[in-house]
Structure I
Amino acid sequence: MKFIEEVVVDEFLPTVRSMLAEDLRERGFTQREVADALGISQSAVSKYAHGDVARHERIVADERVRDLVDRVGEGLASGDMSPVASLVEIEVLIRQLEEGDLLAELHEEAMPELAAADVEFSVHDPDSGLREREAVLASVRRGLRTLTNASGFAGLIPNVGANVVERLADAGSVDDVAAVPGRLVDVKGRAMVPGEPEFGVSEHVATVLLAAREAGSSARGAVNLRYDPDLVAELAESHPTVEFDPERPTREAVVDAVAAADLPDGTDTLVCYQTGAVGVEPIVYVLAPTAPEAARVVRKLL
């Protein structure tokens with residue numbers, strides 16, 4: 001008796017780990033860095049590097065496996081993908097390959113009795129909430145890198161700080177929005193990022209994004225900037241621009257302003273701004289389909 005999990009452990013995982021170790025080494029990772037990234041020992045990395053671990057040729061030849069290794073390797077090397085996100089991506093492919101696919105075929109070869117049996121394996125949902133959350137966090141990281149690598153971005157940061165955010169598809173509260181904890185600040189002309197993106201750490205930018213969604217926008221990413229009338233005018237040349245009242249509660253003010261603008265259903269790129277009030281700094285919010293796309297809109301201003 002052999003379970004499909006044994007096929008995964010004995011054949012799939014050693015092959016994929018070996019391929020990932022090779023990929024990361026080619027991207028310049030040290031043996032120690034490869035071990036840390038994959039959660040294995042340096043001796044295991046050494047065995048992979050010297051070909052002491054057998055690879056299953058059918059798994060190596062599968063284009064989906066090769067694509068997975070390339071995506072995960074690139075994500076780990078760039079920092080866009082966390083170890084958790086990498087694990088989720090590998091788990092998703094495993095579950096897909098178990099459903100009447102490559103791993104199911106290898107299982108049937110190990111257990112010929114299964115080939116004639118009318119059996120379905122019900123396993124993890126590939127569209128899991130964890131996978132979406134990790135994808136959103138990775139997207140925020142890409143948006144951050146787009147801005148922090150841009151010369152001059154620090155000059156657009158308001159006194160209260162800037163943030164880069166992105167929401168889940170069905171976001172209903174700030175807990176469903178990923179952002180930088182503590183916000184980005186200007187330190188001697190450079191944008192400093194205080195920590196890794198998390199969910200539930202943005203209030204103002206997340207509230208504007210959620211309010212725009214409530215009013216009909218499909219935007220999922222946003223970046224906030226210091227207010228400048230020339231800046232707003234430049235953005236207005238390419239994107240719908242909406243002013244809201246800073247003296248009202250933010251959610252209500254943005255919902256009413258976006259609704260009153262009568263934008264086409266599903267508008268995914270727009271600019272919301274307020275010109276300030278007593279104790280309220282004027283701010284501009286650039287909303288776009290994703291955090292990286294919002295960051296690219298901002299980068300064009302530099």
Structure II
Amino acid sequence: MQEKIFDCVILGGGPAGLSAALYLRRANLNCAIVDKSALGGTPTNYCEIENYLGFGKVSGFELCEKFEEHVDNFDVQKYPYEEIESADLISPVKKIQTKENVFLARTVIIATGAKPKKLNIKGESENIGKGVSYCAVCDGAFYKDKTVCVIGGGNSALEEALYLTKFAKKVYIVHRRNKFRADEIIQKRVFENEKIELLLEYIPVEIIASNKVEKISLQNVQTSKIKDYKTDGVFPYIGLEPNVELFSGQIEEDKNGFILTDSAMKTNIDGVYAVGDVRNTPLRQVITAVSDGAIAAVEVSKYLMDIKEAVRN
């Protein structure tokens with residue numbers, strides 16, 4: 001196991017982490033990106049992004065590939081596929097340990113993102129990969145000419161439902177309320193798509209399967225009556241929960257577990273910043289994640305400069 005010393009260690013290589021790395025290197029700071037998977041983050045699974053300024057319509061993979069190519073021009077040290085085993089954020093010199101390396105730095109930027117919330121109903125966990133999926137782009141092609149069910153009412157749910165219509169013959173959208181939270185332009189596309197059937201004011205109570213998903217039981221929130229619908233796949237998009245397990249007990253979180261920061265991305269710990277979907281932000285989009293990363297990097301630069309000046313004095 002090798003010890004590696006940096007000015008800043010960035011935990012997570014999605015848009016927020018890549019943006020932070022770019023700004024840190026432009027400030028001539030030595031930084032590393034550590035990620036348990038390939039760089040790019042969750043947006044690499046988005047079939048299409050049309051609200052990232054300057055790009056029109058672009059696939060999530062292509063956009064994140066552009067981000068990484070840009071960062072590579074500045075010789076950022078990258079450590080993909082390194083699972084973090086422990087993180088000491090409290091000490092003046094932070095210590096991040098993986099199976100392969102120990103990373104030491106005065107500052108850490110947490111950009112670990114968030115994962116889809118589970119429905120927490122009977123038949124969900126045991127049927128992941130057998131009809132339950134949290135990624136339409138990854139698994140949509142398996143449902144050619146089949147029926148699928150998307151759970152949720154936000155942008156992600158509706159966008160994934162629209163994507164699934166490329167393969168499935170029928171797509172149910174199940175939402176507990178009588179109207180959606182998604183952007184109006186996305187709602188319009190959903191309403192106009194003949195393959196989509198809306199099941200509003202319903203909640204899922206059970207996924208029924210033998211060797212694979214066969215039905216979903218839905219309960220009407222008004223009448224409490226339960227009805228089964230035949231489906232080959234269930235795609236939950238009911239929100240996100242932050243990837244903060246490594247930091248629990250060290251860092252302040254809101255009631256939903258997202259890391260609390262100020263407008264400069266600072267956490268309650270000196271030298272530790274949080275950016276992107278993992279923090280308590282009012283908007284979780286690629287463009288805001290990139291902005292968060294830039295802000296945090298500038299703040300890291302100021303923080304390290306203050307430490308150097310204090311040592312001189």
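Nothing in this text is a laboratory measurement; each read-out follows from the coordinates by a stated rule. Bear in mind the structure is a predicted one, so any value in this text is a computation, not a measurement. Cβ atoms are built from the backbone, for glycine too; each structure is taken alone.
Miscellaneous remarks
- Test item: helix-only ellipticity at 222 nm (-39500 (n - 2.57) for each DSSP H run of 4 or more, over all residues; to 500) calculated as -7500, pick one of I, II: II
- Highest-scoring label, criterion being mean count of other Cβ atoms within 10 Å over residues 17-24, among I, II: II
- Structure (I, II) behind the derived value 21.4, 73 of Rg and Dmax of the Cα atoms in Å: II
- Among candidates I, II, the computation of FRET efficiency 1/(1 + (r/R0)^6) of positions 25 and 249 (r between Cβ atoms, R0 = 30 Å, to 0.05) that gave 0.40 used structure II.
- FRET efficiency 1/(1 + (r/R0)^6) of positions 145 and 281 (r between Cβ atoms, R0 = 41 Å, to 0.05) - highest-scoring structure of I, II: I
- Structure responsible for 15, with relative contact order in percent (Cα under 8 Å, 6 or more apart) calculated and labels I, II on offer: I
- Distance in nm of label points 7 Å out along Cα→Cβ at positions 33 and 57 from the coordinates reads 2.7; which among I, II: II
- With percent of Cα pairs over 18 Å apart, for residues 129-240 alone derived as 50, matching label from I, II: I
- Structure (I, II) behind the derived value 1.08 of Rg/Rh (Cα atoms, Kirkwood Rh), for residues 1-48 alone: I
- Looking across I, II, the calculation of distance in nm of label points 7 Å out along Cα→Cβ at positions 81 and 273 that yields 3.0 traces back to II.
- Distance in nm of label points 7 Å out along Cα→Cβ at positions 105 and 201 - highest-scoring structure of I, II: II
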